[in-house]
1. Hey, distance in nm of label points 7 Å out along Cα→Cβ at positions 61 and 165 derived from one of P, Q reads 2.5; which structure?
2. With FRET efficiency 1/(1 + (r/R0)^6) of positions 53 and 197 (r between Cβ atoms, R0 = 35 Å, to 0.05) computed per structure, which member of P, Q shows the largest figure?
3. Which of P, Q yields 11.4 for mean projected area of the Cα convex hull in nm², as computed?
4. Can you tell which of P, Q yields 22 when relative contact order in percent (Cα under 8 Å, 6 or more apart) is derived from it?
5. Out of P, Q, which structure matches -1500 when helix-only ellipticity at 222 nm (-39500 (n - 2.57) for each DSSP H run of 4 or more, over all residues; to 500) is calculated?
6. Of the structures labelled P, Q, which one yields 11.8, 36 when Rg and Dmax of the Cα atoms in Å, for residues 29-100 alone is computed from its coordinates?
Structure P
Amino acid sequence: MTIALDQPIQQKQLSFDEFLARYGGDNRYELIDGEVFDLEPTGPHEEVTAFITTKVCVQIDEIGSPWFVLQRGLLRPSNLGMTAFRPDVAVVDRDELTKEPLWSNQSILTLGSSIKFVAEVVSSNWQNDYARKVEDYAALGIPEYWIADYAGLGGTRHIGKPKQPTLSVCTLVDGEYEIQQFRGNESIASPTFPGLKLTAEKVLRAGG
């Protein structure tokens, strides 16, 4: 399996406005501390992302919440001036959007309170997903964060040894994430979507 690696694509650091002007309309790119990363998602990455999106949308419809899945958009934490994440899956609370200063004109979120659930599918730079985003998504107060590592790329300190496909469910408790990991035929426990009836394997193999 060939896995594309996230890597900065330019030497000069960019401000958020510069990034938005150059790359804002392209889902391949995100900005972290002024560095632009080309996400280069693989085919399996897209399958896992689509599978999670589909299952989450069904749950949203069943519970009747005023939520939706962000299709094209950026998460620009207000306390991080040169960072703009592009989550693979983000569940947005429509009722919170009146507090978002940029939303009426641009698909940009700045407040963690607008997001109920986020998922990142690991097919490239696992360091950002397992370290940087764990810290920043927790600091934003996002209640639940999934790390879907379908190829077992994460470091052994994150997913153990031998490395294997792993779904990490991070649940916010007292401002920090408590992480529970699921593999194989283990049933996933999601606090945001308790009605989900899925095993880790179903997610990581995109339903196959």
Structure Q
Amino acid sequence: MTVQVWSNVAVAVESAKSASQTISGITKANPAVATYVGTDPSNGDYILISALGMTQVDGRIFRVANVNAGSNTLELEGCDSTAFDTFTSGGMEIITFGTSLTVATNVSASGGDFQMIDVTTIHDDIQKQIPGNASPVSFSMDCQWQPDDAGLVALKAASDNKDQLGVRITFANGYKYLVTGYIGCTLSPGGSAQQVVTTPVVITAYGRPTTYAT
């Protein structure tokens, strides 16, 4: 068992996003294979997927693997789409994580709870429920109040413009957690007497998160 510690953790914030390219299909396979139109991405690139039909990949960030420039296909690394819904249309954007957030002091996560749907009939003698939609995952971070920190500047700009922003958290052993979402960041200073001045940041996921072991 590998125990993770909130130490030597790197938080990278999206610094650029390419123009959207059409995806004409995503297979139901392990791993999922996407057929795209336009510029070839590189292996190791991160892409944000928008999709109709295959809702399980909509709003998610994936790492690109096994690009085949001849057939314009790529693998969504680590994505087993075998049981997903059928893809109808969509696109992808290449994300660059070129900005570092270096002032976070703590992180807490919430959300992800499933709304249970009651399917009990008059014939049942116990209540039956099935899982419905999950609530969005939300991350709250306290950061040292440094208005010139590049990461805070990027988060504040996304918050002001109501833009989605990709965030990548990399742990000391290489584990990665990727999510894109809407940002709450006012850069308002807070804290107590004789304590470090802090400012809160909230990231509310728009799609499902993605994790990688390397």
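1. Among P, Q, the structure yielding 2.5 for distance in nm of label points 7 Å out along Cα→Cβ at positions 61 and 165 is P.
2. When FRET efficiency 1/(1 + (r/R0)^6) of positions 53 and 197 (r between Cβ atoms, R0 = 35 Å, to 0.05) is calculated for P, Q, structure P comes out on top.
3. Traced to structure P.
4. For relative contact order in percent (Cα under 8 Å, 6 or more apart), the value 22 is produced by structure Q.
5. Derived from Q, not from the others.
6. The structure behind it is Q.
No lab work stands behind these numbers, since they all come straight from the coordinates. As the structure is a computational prediction, the values presented were derived from the model and not from experiment. Cβ atoms are built from the backbone, for glycine too; each structure is taken alone.
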